[in-house]
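Asker: Following are the structures in question.
Bear in mind that the values in this text are calculations on the coordinates, not laboratory data. Note that this is a predicted model, so its numbers are computed, not measured. Cβ atoms are built from the backbone, for glycine too; each structure is taken alone.
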Structure P
Amino acid sequence: MKAPEFTLPYLDQNQTYTLSQDRGKIIILTFWASWCPDCSSDLPLKERLYQTVDAGKVSFITINVSGRERNQEDALRYHQKFISQPTLVDRGLEVYRLYQCLGVPTTVVISQTGEILKQFTDQAKPLEIMAAISQLL
């Protein structure tokens, strides 16, 4: 299935990101919320992976699901403290629903051609996600 196109603003800058600008790379999308305990264990693992992979081949993008946040200040504080990956902010639940997410964190692995290779729920193990990425490298 083709990954749905979207354009969202960055959480911490006055610019936008469009999914298709990373076509040709593997894209790892992670939907998250600052209050989520599973996100607090998942995001640091992805952060370490983000810091070690070839940015020319793999693009990590996190999306804060504003429609599941208590307030945006919490999301911004969490991002500033724990995440160096590019972080977008959803318009409520718009892109979250577009990707048919059922909870946070949700991780979506998108191929270089824009196809969704795999979508993981909050129960995914980091090795499962890494195995999906390695299929594309």
Structure Q
Amino acid sequence: MIDVNMLQLTVVTPETTLLNEQVLSVRFPLEDGEIGILPDHAPMVGRLGIGELIVTSSAGKRSYFVDGGFAQVKGNAVTLLTNDARDLASMPAGSAARLEEAFQEALNRKARTPGEIQARQHDMDRNRKLQALLSQK
């Protein structure tokens, strides 16, 4: 049973359901900004951006990285369908250096078609934002 003062948060990737729990609030990136959701939020659908998902529960705050997708708020249910989601607290040591290498690889990758250019830009944005989040932790 869902507590009316809580949100039911579900975060799904192609591989797994990362989160399915009741929380007090969530904050996540959209393609055109950032949004915070509390119980009784108006219904909405939006394109999920690349960046930090902040989950606030009775146990405190946790941070995750999300890599695009879609967000839906309906009633007190928040569903995020994302290409990739990672728990920032469980990222292994040395991740920042690997992300810098991945950023440089994407930067140096030849891209001629619009699809190749878009994929290269997405890879650069993802690695830069994830690296920035890890440096804050």
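Asker: Going by distance in nm of label points 7 Å out along Cα→Cβ at positions 20 and 108, which of structures P, Q comes out largest?
Answerer: Q
Asker: Consider the structures P, Q: one of them gives 4.5 for distance in nm of label points 7 Å out along Cα→Cβ at positions 76 and 124 as calculated from the coordinates. Say which.
Answerer: Only one of P, Q returns 4.5 for distance in nm of label points 7 Å out along Cα→Cβ at positions 76 and 124, namely Q.
Asker: Using relative contact order in percent (Cα under 8 Å, 6 or more apart), single out the structure from P, Q with the greatest value.
Answerer: Top value of relative contact order in percent (Cα under 8 Å, 6 or more apart), among P, Q, belongs to structure P.
Asker: Assuming 0.92 is Rg/Rh (Cα atoms, Kirkwood Rh) as calculated from a single structure, say which of P, Q it is. Don't skip to the end; give the middle numbers.
Answerer: On the way: P: 0.92; Q: 1.01.
Attributed to the structure labelled P.
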